[in-house]
Structure I
Amino acid sequence: MIKELLANWPLLKQIKTGTDGTGPEAMSEQTRSLKPKFADAQVARSVCPYCGVGCGQLAFHKDGKLISIEGDPESPISRGHLCPKGANSFELVTHPGRELKVKYRRPRSRQWESLDLETAMDMVAERLWKSREQTFVESKDGRPVMQTKAIGHLGGATLDNEENYLIKKLFTAGLGMVCISNQARI
């Protein structure tokens, strides 16, 4: 028993192998059996959604459940590094207090109510189109203007140049908006 105990003692293993005690000779059976938290998990390459930089992320998932989000070392943009928001992506997605329903407060109400996304999107589209129909100006002083100043759009900093270009085209040509800006320049 004592002989077996001494044979497994890291100090004696270190003396026998001539190593510095930071490798396998210092590991217990329990330590050797440890696996990384994302062992046997599938990985999906992704891009961080919190700004327009586009840092690479690796999303590890197992049995249909997200288990970790890490920086992607192969990303030419971030080389595995993430800012504080990107580094907290996992908690931002999985936190039990995360709101998963659209919240709506009716005019003059003091209470918020939950709506499903389909209903909320229908409400937005209906109100947008109603405002456009009521305020659209086809011509001014005999010249065509085809615009409305009653609705506007403020883009977010997570949008890239291509997305902003398409939004500008949709909202100016499609809806006639002239009030378009982007948070990224503020």
Structure II
Amino acid sequence: MSDRARGGWPVFRQIIGDDKLARGKATRSGRTDRIEPRIRNADRVAKSVCPYCAVGCGQNVYVSGEKVIQIEGDPDSPVSRGRLCPKGSASLQLTTGNAREYKVKYRRPFGTDWEELDLDKAMDMIADRVIESRRRGWQQKIDGRQTRRTLGFASLGGATLDNEENYLLKKLFTALGAIQVENQARI
């Protein structure tokens, strides 16, 4: 009788052993006994929400040495009960993936190459463009009626923003005079 037949083969262990449904030791092997969980070195667990869609699945973010080492579904979440879709399961790549950009990239109009910008310069460029778009698209009156609005820009909020962030964005764009304020979660 081979080693597998004597109890090394999982199906054989299931048939001759106590674990008839193969939910325990019948499924174990030497290899699976040597496997260690990815989260064994985690210093702490941070609760989070998946950033991909409007569902809001809960995530456990495992951190070691202030670096994210694993992201898994949060079994305590009433929304997802520990489950994540393929996108949510791959969200570790958002924080640690080698394709992640850590600097502001800018491509000039009609340009073919990206250049790195200082964050302060990029923020100033955005502010200047918002001000100029507001000025060019400003409508004080239409047909003699007071409007005080701009059609120079719009806002499309993301579904992963919480209520407070969406509230602040709505207040900001309304204060700037924008009337085209929408959220991706409603579309």
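Of the structures labelled I, II, which one yields 3.4 when distance in nm of label points 7 Å out along Cα→Cβ at positions 28 and 52 is computed from its coordinates?
This figure was derived from II.
Can you spot which of I, II the value 3.0 was calculated from, given it is distance in nm of label points 7 Å out along Cα→Cβ at positions 36 and 156?
Computed on structure I.
Figure out for me which of the structures I, II the number 54, 21, 14 belongs to, where semi-axes √(5λ) of the Cα gyration tensor in Å was derived from the coordinates.
Derived from the structure labelled II.
For FRET efficiency 1/(1 + (r/R0)^6) of positions 12 and 76 (r between Cβ atoms, R0 = 35 Å, to 0.05), the calculated result is 0.15, so let me know which of I, II that is.
Going through each structure in turn, the value belongs to I.
Values in this text are rule-based calculations from the coordinates and carry no lab data. Bear in mind the structure is a predicted one, so any value in this text is a computation, not a measurement. Cβ atoms are built from the backbone, for glycine too; each structure is taken alone.
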